[in-house]
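The numbers here are math on the coordinates, done by the rules we state, and not lab data. Computed from a predicted structure; not experimentally measured. Cβ atoms are built from the backbone, for glycine too; each structure is taken alone.
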Structure P
């Protein structure tokens, strides 16, 4: 992504989550938001990890891929320092909210007890709603608006980090793979044994 891309603006994510999701059910909105996070984390990890030598990335795409789940992407992103502990915790809250909607087929809404509690916890974590009442007023009322506002900020923040990321560099060969170093070591060992 180029730094001038519209994904790099907070307004882009506000617009996506307000206009695109206003016609979606609560369930669809949550599942789509979680999917946006899952895809963004996958992109972020692919940007910083060394490229795969094959067309298929076995870390992400193979059957039983270790980074095939949203949870695994969240945990690895935190463990290698791409996201903070608090952001990791909040992404897990989004994942749990998504799971609540995915597993409770009937009657699950933003106002359902466990969903509502997690959204309030998510909103409280950043304090964004209290600090930005004007921004909050542009989203729907209630837990749906709280969820979408916080998700909008989180998506913006994550996409900013993606744009600023760079790939790790491949490690240098370890000394045992370097034939010149091995010969030098052998010569020194022979001299020391005399």
Structure Q
């Protein structure tokens, strides 16, 4: 008796499936452009420190999230996320990425999105397509955002750790991965077939 080949494909979201970074787009959507540019300016020292490898991606992102969303009510935040997923994300999706995902799913390949962006606004979109999501998780205290990340930012090696937390990779005959930045390299490295910036 022959068994069908087990395949799994991991997709980065921002820049790979989308044309823009959805964290930045979400802030513009929820806070307005003026507040976005002010906050971007005030948190830019942390972004620069990350680029210069003085601080971690995790710490820089927490500073950014804290400036914009600390003490934000959970229900208010989730409503922003729901609206952003419905109104904005479809316009940011690369058609070729969507075609590739559809083609893979037609062959029975499991498709997983693995993103450093918070799961809150990606999940409504991924669930509408029936796609599993692994992403950064945010911390709430008394139903208010703290600006902190639960565990580690889902970036770089953490993407691989989170994948292995859910999947036994040895169960799959073929592993594919799609990414567009150095933060995706560890995930690309675990794949038998990897694609770097494939849809541009």
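Among P, Q, considering only distance in nm of label points 7 Å out along Cα→Cβ at positions 77 and 117, which has the greatest calculated value? Don't jump to the answer; show the numbers that get you there.
Values: P: 2.5; Q: 1.7.
Going through P, Q one by one, distance in nm of label points 7 Å out along Cα→Cβ at positions 77 and 117 peaks for structure P.
Of structures P, Q, which gives 19.9 when mean count of other Cβ atoms within 10 Å over residues 29-36 is computed from the coordinates?
The correct label is P.
In terms of distance in nm of label points 7 Å out along Cα→Cβ at positions 13 and 61, which of structures P, Q is highest?
Structure P gives the largest value of distance in nm of label points 7 Å out along Cα→Cβ at positions 13 and 61 among P, Q.
Using mean count of other Cβ atoms within 10 Å over residues 21-28, single out the structure from P, Q with the greatest value.
Top value of mean count of other Cβ atoms within 10 Å over residues 21-28 goes to structure Q.
Name the one structure among P, Q that helix-only ellipticity at 222 nm (-39500 (n - 2.57) for each DSSP H run of 4 or more, over all residues; to 500) of -19500 was derived from.
That value comes from structure P.
Taking mean projected area of the Cα convex hull in nm² from the coordinates of each of P, Q, which one would give 16.2?
P
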